[in-house]
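Engineer: Multiple structures follow.
What follows draws every value from the coordinates through simple rules; no lab data is involved. Keep in mind the model is a prediction, meaning the values are calculated, not measured. Cβ atoms are built from the backbone, for glycine too; each structure is taken alone.
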Structure I
Amino acid sequence: MIMDDALIQFIGVQKRFGAKVVFDDLTLDVKRGEVLTVMGPSGCGKSVMLKMLIGLLPIDAGKVLFDGRDVGSMDEHELLDLRQQVAYLFQGAALFDSLTVGENVAYGLRERFWKTMSRNEIAQRVARSLDLVGLAGTEAMKPADLSGGMRKRVGLARTLALEPRVILYDEPNTGLDPVNTARINELIRHIQKTLGVTSVVVTHDMKTMSSVSDRVAFLYGGRVAFVGTVAELRATRTASVRTFIDAA
């Protein structure tokens, strides 16, 4: 069911790679300002869904809409505009080891706004972004000096520096211990409440799902097998979803 307040819409999307059908009828909405967690077994297409949203993978049929605009019909200029509104937080943070923390966070700003932002404005944006993730004053450090959890938070700060409308989190807690997992989960919620961004979180982790979600979508068999609140997910009798939850 597509909602009137949806920012992102997948409507009857089909996607296959050769003989492998990933989606035969993906229909899902992401509401403005919500945290939607996407779950499902390995290989069900969670990361593929994120890449179709930002035009990195073409769809075979159906539509992907962003704020009412058809992603599949966008030209390169329009896709660039879309990607400037949607930030993608990678599993491994993807930091440049040769740059300092401050330079890593500033990287996107310098690439995108080198004509319009002064060095002082960039430095202020970097400081504000690091403060949002609890790493104020770490600009001079190198990634090699950081723990895994801190690296993830620097990656998130770099994302926030660009002031996106949407943040896509692809397995944000992979490889983290329980303490850092809890910290990242708190940050996802804090950022959503503080900045009002729309967030899509792909995860296998039940604690992350419980901590961050306004709604949960469960992918199975090429489509959405369930979408609803955490409480509704825990109570569902849908067999494919129930099997996954009980195993987790």
Structure II
Amino acid sequence: MENIGDHFIEIPTVDSTNIYAMQQVHARMTKHGTVYFAHEQTRGKGQWGKSWSSQKAENIILSVVYEPISINPSAAFLLSSAVALACFRFCKVHAGDEMSIKWPNDLYWRDRKAGGILIENLVRGNRWEFAIAGIGLNINQVSFPADLPNPVSLRQITGKEFQVLQLARELCRHLQETWRLMIEFPGQIALEYNQALYKRGEKVKLRQNNRTFEARIDGVNANGQLEAYSSLPETFNFGEVAWIL
């Protein structure tokens, strides 16, 4: 297989790098490791149908094509963890030790969001043919829409301006390394992911439907469920609880 980023395709403007990458998958015009990097994205996709806003040429906006055909689709969270861990390692190099991964796969600096990940899968039967990992990381942007509650960029954290394209290629090296780890030492991915977990070991406020409660964040299990302790141990699927920050 090719290394991630060996095929690095720049796109001046696109509606969504994930949409574009999936179109290439269906047209059989792409392969594992291909990266689609956009200087501008007009309809970026976030989790749960939300949009991802990014100013032109100021941030990392890219999608990575994975072919996890030797992996059971039930291990989908392992890939999500590997991508999140790569982004965490990359951000930590530039922003320091206050970076973390907010379950399931947002990148946080202190209590502020520095980036997000959206993974979309193509599964036929029990064969996991493709996964498209869309990554948005705030790099040089300093002005954000008012409806975003807590964004932050590397420039705001460090006071430095960065070469976005150079950083995108650097990120690809981290993505390749965690892909290799995922294949060879999957337990290491889970270990490092939990070590980097936002608020691990701390009490936080969570909301589940009409219930608001305090719980200690203990970790995330292999199925991608958040493990927390309130008056008893509980596990939550993504979307079942909201953080109250």
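Engineer: When volume of the Cα convex hull per residue in Å³, for residues 81-160 alone is calculated, the result is 104; to which of the structures I, II does this value belong?
Structural biologist: On the way: I: 88; II: 104.
Source structure for this number: II.
Engineer: Let me ask something else about it. From I, II, which structure was mean count of other Cβ atoms within 10 Å over residues 17-24 = 13.1 calculated on? Kindly include the intermediate steps, with their values, before the conclusion.
Structural biologist: Numbers: I: 13.1; II: 20.6.
This value belongs to structure I.
Engineer: With Cα extents along the principal axes in Å coming out at 52, 45, 31, pick the structure among I, II it was computed from. The partial results should precede the final answer.
Structural biologist: Working: I: 52, 43, 34; II: 52, 45, 31.
That value comes from structure II.
Engineer: Tell me which structure, out of I, II, gives 19.2 once mean count of other Cβ atoms within 10 Å over residues 25-32 is calculated. Numbers along the way, then the final one.
Structural biologist: Working: I: 19.2; II: 13.6.
The value was obtained from structure I.
Engineer: Assuming 6.0 is mean projected area of the Cα convex hull in nm², for residues 65-128 alone as calculated from a single structure, say which of I, II it is.
Structural biologist: Numbers: I: 6.0; II: 4.6.
The value was obtained from structure I.
Engineer: To test your reading of the models, identify which of I, II gives -0.47, -0.85, -0.88, -0.99 for log10 I(q)/I(0) by the Debye sum over Cα atoms at q = 0.15, 0.24, 0.25, 0.29 Å⁻¹, for residues 33-72 alone when calculated. Don't skip to the answer; put the middle values down first.
Structural biologist: On the way: I: -0.41, -0.92, -0.97, -1.08; II: -0.47, -0.85, -0.88, -0.99.
It was calculated from structure II.
Engineer: Which of I, II yields -12000 for helix-only ellipticity at 222 nm (-39500 (n - 2.57) for each DSSP H run of 4 or more, over all residues; to 500), as computed? Let's see the in-between values first.
Structural biologist: Values: I: -12000; II: -8500.
Answer for the origin of the read-out: I.
Engineer: Of structures I, II, which gives 14.5 when mean count of other Cβ atoms within 10 Å over residues 137-144 is computed from the coordinates?
Structural biologist: On the way: I: 14.5; II: 19.1.
Going through each structure in turn, the value belongs to I.
Engineer: Identify which of structures I, II gives the largest calculated value of distance in nm of label points 7 Å out along Cα→Cβ at positions 185 and 233.
Structural biologist: Values: I: 1.1; II: 2.6.
Structure II gives the largest value of distance in nm of label points 7 Å out along Cα→Cβ at positions 185 and 233 among I, II.
Engineer: Just checking, which of I, II has the largest value of relative contact order in percent (Cα under 8 Å, 6 or more apart)? Don't skip to the end; give the middle numbers.
Structural biologist: Details: I: 26; II: 17.
With respect to relative contact order in percent (Cα under 8 Å, 6 or more apart), the highest-scoring structure among I, II is I.
Engineer: Tell me which of I, II gives 1.3 when you compute distance in nm of label points 7 Å out along Cα→Cβ at positions 41 and 145. Numbers along the way, then the final one.
Structural biologist: Details: I: 4.7; II: 1.3.
Among I, II, the structure yielding 1.3 for distance in nm of label points 7 Å out along Cα→Cβ at positions 41 and 145 is II.
Engineer: Just checking, which of I, II has the largest value of distance in nm of label points 7 Å out along Cα→Cβ at positions 9 and 225? Before the final figure, lay out the partial values.
Structural biologist: Working: I: 2.7; II: 3.9.
Result for distance in nm of label points 7 Å out along Cα→Cβ at positions 9 and 225 over I, II: largest is II.
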